[in-house]
1. With helix-only ellipticity at 222 nm (-39500 (n - 2.57) for each DSSP H run of 4 or more, over all residues; to 500) derived from the coordinates and found to be -16000, which of P, Q, R does the value describe?
2. Between structures P, Q, R, where is distance in nm of label points 7 Å out along Cα→Cβ at positions 52 and 164 highest?
3. Assuming 2.7 is distance in nm of label points 7 Å out along Cα→Cβ at positions 76 and 156 as calculated from a single structure, say which of P, Q, R it is.
4. As an exercise: volume of the Cα convex hull per residue in Å³, calculated from one structure in P, Q, R, equals 260. Which structure is it?
5. Looking just at distance in nm of label points 7 Å out along Cα→Cβ at positions 60 and 100, which of the labels P, Q, R belongs to the structure with the highest value?
Structure P
Amino acid sequence: MYYSMRIFDPKELPSRKSELSSYGIGEIKTLCEYFGNEKNKSDGTTVGPLINSFECQKEWGMVKHVMKTVREYNMIDGWHHIWNTRPQFVNQFPNINILINITLLVPLSNASVEWVFSQHKLTKTRLHNRINVESLESHLMILLNAPDDIEDFNWDKVFNQWEKEQVRRVNQN
């Protein structure tokens, strides 16, 4: 299903006009099957479909032509531009609009989360297995937020900022 969401990326549009008519048909069917059907929750209640599958597939035939106008944009900026320049889009294509919003909300990669756990594993080794949670958190924050090129880092600026801070925490270890 996540793979199907890529059709909403303007950069994925085919460059040949002849390919545009068939572009995304299988993917939109997959999305419509999932979001256009009722779902049963674990407590036994039923949740209605988020979209009208039939209407959504009809809308897709027109929306991909709208997407051509933002082909040079990345996905987020492209849809932002469409929504800002075509205020009628939301009402004209309500089903596709729902799918686009879902697509923009769903993280399509978990690489950053995996990187954090990788850093955690490197930090909390057998030699450092007694590191407390606060120290581990501080270490990971430095790793995540430190500049890529430590050689160009302005240590004086950071020290001056730290010096201005009033609250100090004394290490009790």
Structure Q
Amino acid sequence: MRYMFVCLVLILAPFMASAENIVARSYTLQKHGTLELKVPESWGDSITQPPSELPPTIKLSPKNGAQFTILATPIWLAQADIKSPTPDELRATVRQAADIALLQSMEDSIEIKELKGPTNTGYYFTATDQAPQPGEFKHLNQGIIAVKDLLVSFTILTNDGQEAIVKEALSLLSSAERH
């Protein structure tokens, strides 16, 4: 039994040692509170704030290594009396974006996938660029997720071999918190 435990520790040690630290980062949304994302420590971030009281865009990218870009724009309701979109309306909005992406993608059709977290629900799609130019990304994951009364529009841009980045990005979006 002890031998089996030692073998298990030796097998799992490289995976445990390579686990990345996750840090909670808060992004101020002017008069609309904050959005908290749990981001790998090795990812850098920046925020672009347009003029007036328009929503900012959060950009996540690696501090080092193979490039990728994640853009997240938290959108709040313009007026208090406007209803938040239903899940069907969110899905329809993502479907429209997918139909546009389909025109330049390698896919014959694009599936809309659900993105669900503890309290957040949204939809996204995946598309592959037919002919990315040098310096452009090959893979696109794009969608919208509801985080309380915010709608977070997101774009994940990657290249081949970066499936783990997409998985991590979808995870941080599905677990986003509004404060």
Structure R
Amino acid sequence: MENFVRKYEVYLKKAGKDSYGRTLAYVFGKSASGTVFYEEEVLKEGLARPLIYFENVDSELTFRIVEAYKYAFGHKKGIFSKWNTAPVLTSFSREYVGKIVFLKGTVSSVYKSGGMWYINSDWFTIKIREEEFYYFFKNYDLNKLKGKTVKFYGELWLDDEKPIILLRSPNEIVLP
């Protein structure tokens, strides 16, 4: 962001408020050569993961966000640069919390509760927010994962001491 602010005249396009009342906005930079959409640029470089809120969807900008994330994956930029070297965990190891990994396990259940999709194995849970499901997974049948040994790529976190990854895209799922 620091380089962006130095390089461009920054302005915001307000997009409403989230469910907590926080103002949501898109960030743009203007220069003599044109306008740049900050979120798109950061996502294209693989330096961030999308977090879409239905409350602030702008169809054109959301499309650009989705395409930028797909671009980063396709070109193995940023977080995806570890795709071929990320450790593949088959059991929990605390040393990997906060790091990019593959979690490998047999999917025991897939369901939606509230605004979240859950993919469970015997030792980890994969979560997909409703918004990312809508924009990235809507033509993807998560139920086909049941009973299969699958790898999921992402940043490892803990939720009540259970390993989780918050998926953003089907690209982060590797089937046998």
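The numbers here are math on the coordinates, done by the rules we state, and not lab data. These numbers were taken from a predicted model, which means no experiment stands behind them. Cβ atoms are built from the backbone, for glycine too; each structure is taken alone.
1. Details: P: -16000; Q: -8000; R: -5000.
The read-out comes from structure P.
2. On the way: P: 5.7; Q: 4.3; R: 2.1.
Biggest value here belongs to P.
3. Details: P: 3.5; Q: 2.7; R: 2.1.
Comparing all candidates, it corresponds to Q.
4. Corresponding structure: P.
5. Working: P: 1.6; Q: 2.3; R: 3.1.
Of structures P, Q, R, the maximum of distance in nm of label points 7 Å out along Cα→Cβ at positions 60 and 100 occurs in R.
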